[in-house]
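Since every read-out is calculated from the coordinates, none of them should be taken as a lab result. What you see is a predicted model, and the numbers here were worked out from it, not measured in a lab. Cβ atoms are built from the backbone, for glycine too; each structure is taken alone.
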Structure P
Amino acid sequence: MINVLASLRIKEGHLSEFISVFKENIPNVLREAGCIEYFPSIDVVTELPSQVFHENIVTVIEKWESVEHLVAHSISPHMLAYGNQVKDMLENVSLKILKEV
């Protein structure tokens, strides 16, 4: 199993629209072979001193059976369509692809 943390920096003023489009696609992703978990998260304000807070970052938490399943996900028709829908809302995207040790 692999874990993915996708950090999506959303352009100012587009967070609600982005989350709406993202959530419409979740059922498609959850039906994919190898998908264990897939959901968006946003920062919560705390008083913890080491927290880095950003109001326009969505962190997608994903679990996949394998890297091969993740690769297939990235080129699936619904993800390509989703990418076209949100491309003008995004400033930056970074991925952390992890395995347990």
Structure Q
Amino acid sequence: MMYKVKARYRSDKLGEFLHKLTDGTIANQQPDGEEIVSAMQAARITAPGFIEWFETCYYSTPLQHERETVYDRFLSGISTELVEASGEVDGESFWSYLHSKYAVDH
């Protein structure tokens, strides 16, 4: 099922979140790690401190595993709305924002 997801991002955890999103920690998580990374790449900042994105999930509780393993550590106030299909979310790219603020050049 497809959900439109809204959440508040935890500014104090964004550096760690970006690190885990880009070092393989989250991507290697089964069964949904790559989906989480993809979702964060597509997420848009829709208001100060808030992001929205579309994500597919087949758990009876939407995003249950994703929340238990990743989202609840880095996001709060997560809400989901069942939708027919994904669409476009207007706003600044969350992925670009993370990289502009927290990327460490090696």
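To which of P, Q does the computed value -7500 (helix-only ellipticity at 222 nm (-39500 (n - 2.57) for each DSSP H run of 4 or more, over all residues; to 500)) belong? The read-out comes from structure Q.
To test your reading of the models, identify which of P, Q gives 14.0 for mean count of other Cβ atoms within 10 Å over residues 16-23 when calculated. Working shown, then result.
Numbers: P: 14.0; Q: 17.1.
Traced to structure P.
Computing Rg and Dmax of the Cα atoms in Å across structures P, Q gives 13.0, 42 for structure Q.
From P, Q, which structure was distance in nm of label points 7 Å out along Cα→Cβ at positions 48 and 72 = 2.9 calculated on? Source structure: Q. Thinking only about mean count of other Cβ atoms within 10 Å over residues 56-63, which of P, Q has the largest value? For this comparison of mean count of other Cβ atoms within 10 Å over residues 56-63, the top structure is P. When relative contact order in percent (Cα under 8 Å, 6 or more apart) is calculated, the result is 49; to which of the structures P, Q does this value belong? The structure behind it is P.
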